[in-house]
Structure I
Amino acid sequence: MKEGGRILASVLNEVVFRVKPGVSAKELDDLAYKLIKKSGGEPSFLNYSPPGDTKKYPASLCVSINDEIVHGLPAADKILREGDIVSLDLGLEYKKFFTDMSVTVGVGKISEEAKRLIDATREALERGMREMKAGGRLGDYGFVVKDFAQSAGFSVVKELVGHGVGYIPHEDPDIPNYGKKGEGLKLKEGMVLALEPMLCEGREDVMLGKDGWVWKTKDGLLSAHFEHTIVVEKDGCIVLTKI
């Protein structure tokens, strides 16, 4: 999983490098697929069916723009424009193990508020990861994420959560980005988890898009999303999806 995590981070970094005005989401998806196959891995989102659902995700990369929170389809007519912010979410299967990662980046020059939102979401994840150690509770992570987000003037999406990962793309437990200190599942050494705070410029309310995949902010304001796959250890955690 360490090897797979490094590969995933490297692939997503290459995709981020290609983000610029005029590029289509399909181009980014094609690049992600090509790089994953070249690495000896498989794109874990491609043809993935969520639990209890029969439809299959038709791409390797989720490309979510502006008010799209997660699971945005990378269509050919979905063109990045100056000032957009875009969440790029990618999963990798490597030697029968799975890792998951997401980043949000600006397209060209973005507003100061959009930059603040991106920075706050990244920082919320960093702060949350510091709480991930054996003997801790998932509520410790959720409390820190939400507390920081609110102190920065943003809301946290409650309907969408992080998750376990490793043997399949999505495993138990669900990992909310809110909680109470000392509550929730007790963390054990060796747990592999995908942590993914999603922060909103406005309200936390979300809605499912007409395509049945993308989740969007109900008020149409911006959202940002960061994710790392981590392993819980005795005194902290190892981040697998870092170069």
Structure II
Amino acid sequence: MITLKTKEDIAILREGGKRHAAILRELAAMVKPGLRAVELENRARELIVKGGDKAAFLNYKPYGAKRPFPAALCVSVNDEVVHGIPNEGDKILKEGDIVTLDLGLTHKGLITDAAITVPVGKISPELEHLLDTTEKALKAGIKAAKGGKRVGDISTAIERVGLAGKCGIVEELAGHGVGYDVHEDPYVPNYGEAGKGEALKPGMVIAIEPMFNLGGREVELDPDGYTFRTADGKPSAHFEHTVLITKGDAEVLTK
């Protein structure tokens, strides 16, 4: 069921979104060759607790999962598309890698969700293109998210950018409603047909999150039950914002 947030909810989400963005900026600034993923996880937890908030992903158990997610932060490197686990194993960043930092934050009981993909040192022109295209797609999706439009308008805007950039557009994973829970309706795919899907109504809060691959669109799930990788081993990028649907342009809450 799709929920519309109240004025009081939106005020809390705005504040939570500002805190969320600040944490992601600090984590992104930490990224360098030789950094262990668990260091990003530990710092994320410190910053969340310092703000008096909670990690929305930690111990969250999605439908169908065999165990709760064991971390506050998803750290996905290179061919890991989403949900990389930073505190199992010893994941170390290397020069030329790309790393996605995906965080869920609960502020006063309401949740925001956002992600960025960051270069580790100097990256190849191909990877720069992948990051630029995926971030451009996020902006296009947000621009299309106007009250009175439909989910398919967001999906189509994202898909057009991906196709123009000759990227593999991940179809199994998508954006979603957010706020009262980590995952809410509506489902917001990164491909689709304009004018189709759920109507966008003022008060809806959704996470828009294009995931593009340097190779094909196919993905596979790791034995850990969370990490999705590209089936062909090519790198993947992921950018995400939580946005509020209004009568006009969407308001980016995690800006």
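Readers should treat all values here as calculations from the given coordinates under stated rules, not as data from a laboratory. None of the values given here were measured: they were computed from a predicted structure. Cβ atoms are built from the backbone, for glycine too; each structure is taken alone.
Output the label of whichever structure in I, II has the greatest value of mean count of other Cβ atoms within 10 Å over residues 148-155.
Largest value of mean count of other Cβ atoms within 10 Å over residues 148-155: II.
Comparing I, II, where is distance in nm of label points 7 Å out along Cα→Cβ at positions 164 and 180 highest?
Answer by largest value of distance in nm of label points 7 Å out along Cα→Cβ at positions 164 and 180: II.
Work out the source of 2.1 here, i.e. which of I, II gives that when distance in nm of label points 7 Å out along Cα→Cβ at positions 20 and 84 is computed.
Label of the originating structure: II.
Given 32, 27, 11 as the derived value for Cα extents along the principal axes in Å, for residues 28-67 alone, which of the supplied structures I, II does it correspond to?
Checking each candidate, the match is I.
Given structures I, II, which gives the highest value for FRET efficiency 1/(1 + (r/R0)^6) of positions 12 and 228 (r between Cβ atoms, R0 = 25 Å, to 0.05)?
Evaluating FRET efficiency 1/(1 + (r/R0)^6) of positions 12 and 228 (r between Cβ atoms, R0 = 25 Å, to 0.05) on every structure, the highest lands on I.
State the single structure among I, II that was used to calculate FRET efficiency 1/(1 + (r/R0)^6) of positions 132 and 212 (r between Cβ atoms, R0 = 25 Å, to 0.05), giving 0.15.
I
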